[in-house]
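Novice: Alright, structures below, take your time with them.
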Structure P
Amino acid sequence: MKREATLRRQLHTFQTLAEAVGALRPLAAHHFRMARAQLPLAREYRAGVEQAVGGLKLAFPTSPTGVPGLLVVAADLGLCGGYNSRLAEAARTHGERLGARRVHCVGHRVVTLLARAGVVPARVYPAPTGVRGLPGLLLRLVEELLDEYLAGELSTYHVVSARFGGVGTFTPVCTPLLPVRVAPAGDAVPPSPYDSAEHLAVVAVRELLYILLHELLLDALASEHGARLVATESASEWLEERLGTTRRLLGSLRREASTQEVLAIASGARLRSGE
């Protein structure tokens, strides 16, 4: 009876996990499709912004007295394989190469992994689960980043994130973000009579930061949910195997118990008939 109760509990646990994984798979697929659909639009808009800003011939602000900064874009949700651990390792490697003195994180799960390498983030932002969560994160991130940069606290700023390479495949990359570098366009745009060149440069930097980070975060979301799709598929196969094994063991145990009961009844019947 004890063995049967243990198997029943295991079966219930596996069934609950299978239901959770089964619900997560279509959700990950939805977020994956949304991120992939938005990427071409973001890249097209970024190219347009860079072309427009390049024609302004602006002198973008620099901060030579600040310290190098690094942003790590990771995930808050689990069941995506070694996604966070690979990004944490890439952040450690690139942080040492760049001499990063200030580290920011998107995603709380990667903080523990970074702490093992002696990296303590100055700020941590919650990671969005889908495309709809990006605007709120981007507005806060860009404003705080630009404030630090214009205040002379940051000299350079790089982003370590995942570049999508196919479902379940991604590459950690390090992308320079600040100082802004835009190739000058062929036809120069005349200066505006309504705003100073300094103010226009700050506005242009803010817009460039927003769209560049937007593109990087979309790529990271596609990579994260692509990895989750593969992980949930593997988890589903493992759970189906465990469910089948547990059901067979439970059925075998029930048949054995039934056999023992029949033998006990037959033995009792023979004893009564011999009396």
Structure Q
Amino acid sequence: MPNNIAPESAPDPASAFLRLLTVLDTLRTQCPWDKKQTMESLRHLTIEESYELEDAILEGDQLEVKNELGDLMMHLVFYARIAAEKGYFTIVDVLNGVCDKLIIRHPHIYGDVEVDNEEDVKRNWEKIKLKEGNKSVLGGVPVGLPSLVKASRIQEKARGVGFDWANKNQVWQKVEEELQEFKAEFNVADNTAIDAEKAEGEFGDLLFSLINYARFININPENALEKTNKKFIKRFQYLEEKAKENGKALEDMTLEEMDVYWNQAKTL
């Protein structure tokens, strides 16, 4: 075996991690593609791998989850290798840093702080982050997050310091209120927006309140929407297949004709 990399699986987590470091060191010094990579060039690939992991989790494909976790792990080690080459930090710094952070932010485990539930843990977490230098509770929400995920994180962060509704009924009332405000931006006669910019703002408020309600009933809105996306794709592709089998083109079919196949797809 070239480069003395044994093909057998390493017997424990420490030796398996060392094997990954060794393989990546070899690739970084000998592979033309790996030699060229920078943090910037890897960034979009890492984002892609993260979405592939998300897909595998939603599909319940544990083999693929394992594979995608490996890809992500490789990326993380790759970033650390690049940083070490430039003298910024090493993989040891990364691992010790996250361990130190976890210990500091779990004083109910590693200190004498007492908690009663998960919410106490979250509140302590946010308080500690502020003591560490965060200027705002919301400062830790990445700017580049997709808007749906960002709304969830913003609400969770605010809840961590007690800024939240008392119960889900209050949140649902807010949903209904925002729905009425959105509807008020349209002419009843032809259902066109009176003020497009204001209608967009009200729609955003409605979505934000729905995400808030989802949080109160323990539904992950990102997962929920993605499952609906997948369901729609599956049913629409069934519609396409059936139309093709019958020698029809979708653009030449009426909505009523398409609904026949759509309703069939819903029973599968």
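Just so you know, all these numbers are worked out from the coordinates, no wet-lab data involved. What you see is a predicted model, and the numbers here were worked out from it, not measured in a lab. Cβ atoms are built from the backbone, for glycine too; each structure is taken alone.
Novice: Just checking, which of P, Q has the largest value of Cα Rg over 2.2 N^0.38 Å?
Specialist: P
Novice: Something else: Given structures P, Q, which gives the highest value for mean count of other Cβ atoms within 10 Å over residues 89-96?
Specialist: Structure P gives the largest value of mean count of other Cβ atoms within 10 Å over residues 89-96 among P, Q.
Novice: Say we calculate relative contact order in percent (Cα under 8 Å, 6 or more apart) for every structure; which of P, Q gives the highest result?
Specialist: P
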